[in-house]
Structure P
Amino acid sequence: MNQEKIINDGKDFINQIFATDSSGHDADHSLRVYKTALEIAATEPKTDTFLVSLASLLHDVDDFKLFPNNINYQNARSFMTKENIPSDIQEKVIHIISQVSYKCKDTVTPDTLEGKIVTDADRLDAIGAIGIARAFAYGGAHNRKLYDKNDQDCDPNKSYGEYRKHSSSTIAHFYEKLLHLKDLMNTKEGKRIAKKRHAFLIEFLKEFDSEVSSN
């Protein structure tokens, strides 16, 4: 199994599958997650970097927000089968991917080191300056308001089903999800990076509130 070729093919695959995405879940997002995941992995001994690499590249290729009709991680499985990746490795990658998503009160803590690393890398891309940009890109792509002073439903303790059904303004999404990600980091390096990016979110929201309140 030529791991370098598989990773390069994985990069080509996500560039193809996300070619028209404008929601902040484009190939660049997955490549940033891949890069950050490897940086975190370098601080964690005994990490299987091939699993981290493959899972980070494929973590969004079956996301329900982007591919609502996909069943059983069919895009990820199709790619890995085409690459002749052994079934046991495929299942490990799928297991990692299955634990990445934020699901309000139903969010799970990954039960493998590799899963913790990939999840941290994905969440880091949802906060800080890039996280802010992605939040508004996603909101625009889904016709969401920038903010709504009447939107009070920002409870992070919704069930996953309630979370999927709820469509809040982009600013409400900060309170519903983004501000909680810092405390959900699993690795020491993830926590270190998250602390700075979280602080940037706070400053942005303070300035946003100030500008909105002055009008």
Structure Q
Amino acid sequence: MSLVGKKAPLFNAPAVLNGEEIVESFSLEDYIGKKEVMFFFYPKDFTFVCPTEILAFQEKLAEFEKRGIQVVGCSCDTEETHLAWLMTSKDNGGIEGVTYPLVADSAKTVASNFGVLAGDWNYSEDGALTFEGTPVAFRGTFFIDKEGIVRHETINDLPLGRNIDEMIRIVDAWNHVQEHGEVCPANWEEGKDAMSATRDGVAEYLSTH
């Protein structure tokens, strides 16, 4: 089920901050009332597609920050594995230089609560607890407002990388709606015309120039 329009699931989990510091209890609640959050899941550390996304978020971090957005990543790896990957150079397949928080969801509860776990637990015929599917997270992305409400979500299958510029466009659209009370049509970008719904339900274009 979609989380859009609902409170983002609460959690406390270990994380690595600033690319070097392990904290045992990290929560998105720390940002409620202060910042909006772009919270994304990726499948696994020390893989091939994942570092391209993680580094792409880092390359665009200044764009998110100037919009008041906190970027937070998460996978089902441990905090020690996160730290080891963060300490590995890019030339050797690492993500050295990433500074936003990476949450360690080794219990898989965060991914499960956000609906992005690529499998589930079940019982076999002899009563043994088993995991069916892949015990990693899909490439889920959740834009969470200052009140902790999910305003946008996308979930990609494991081999499908994200477009980080699209995440920024979503932020711009949300900010435009909040500031002007207008709606943003297909392919809207900052500086383009938005729309306003009239009483009879017919949308009218409004120039932003």
Structure R
Amino acid sequence: MSILQLVATTKTVVPGSQTYATPGSFTFDVPSYNTITIEVWGSGGGGSFYNLGNLANGGNGNTSTAVIAQGTLTATGGQGGLLWNGPSSVGGTGSGPAGSTTASGGSSAQAQPYPTGGAGGGPGGGAGGYYLTNGGRGGTPGGGGAGYSTLSPGGNFRSASGGGGGGYVSYTTTGYVGSTISLTVGAGGDGASGVPDADGGPGTVKITWS
């Protein structure tokens, strides 16, 4: 092969990254790369609410995905906040093709009266929301919303919990992942009625290449 032929067949790589943190569906056009990493976080669950007989669980977080040639990277959302004296809400999980790295989202704290949310899984996962009168939103990506608990009509506290954190999965390869990657970013779980600021943090998909 001549020098001119070698130059003509050498790909030009400009390192970079792209982050999707708004809920919805997207398509990423894959650039030239030597190594590419796809990271996916599910969204956090919403916080629960108890106040003088008014009560509601939080909404579950939603799944985020990235579809590549090797398979689908899936990070599920955290469980919505729960009431009474049951277990805390658990975090979501991650799954993907062979060689993927996964982490579960954090479980929430079920407490009286300060029910915080669970942190999003993996590196950079969003912090769980902290107790406020109106709840507390989970951080991005995938933090669970905080809940709210106050006295029952009988004068006793009722346990509530924040939402669980979203799961995480990442995949790094030098192989072919396709010319496009189809993405879905999950919306955070809704905070229970009565805690309008207790939504879970949205999911995220981040793609980095070099």
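Where a number appears in this text, it was derived from the coordinates with a stated rule and is not lab data. Quick caveat, the model's predicted, so the values are computed rather than measured. Cβ atoms are built from the backbone, for glycine too; each structure is taken alone.
Of note:
- Of the structures P, Q, R, the one that 3.3 was derived from, the read-out being distance in nm of label points 7 Å out along Cα→Cβ at positions 32 and 80: Q
- Structures P, Q, R were shown, and helix-only ellipticity at 222 nm (-39500 (n - 2.57) for each DSSP H run of 4 or more, over all residues; to 500) at -1000 was computed from R.
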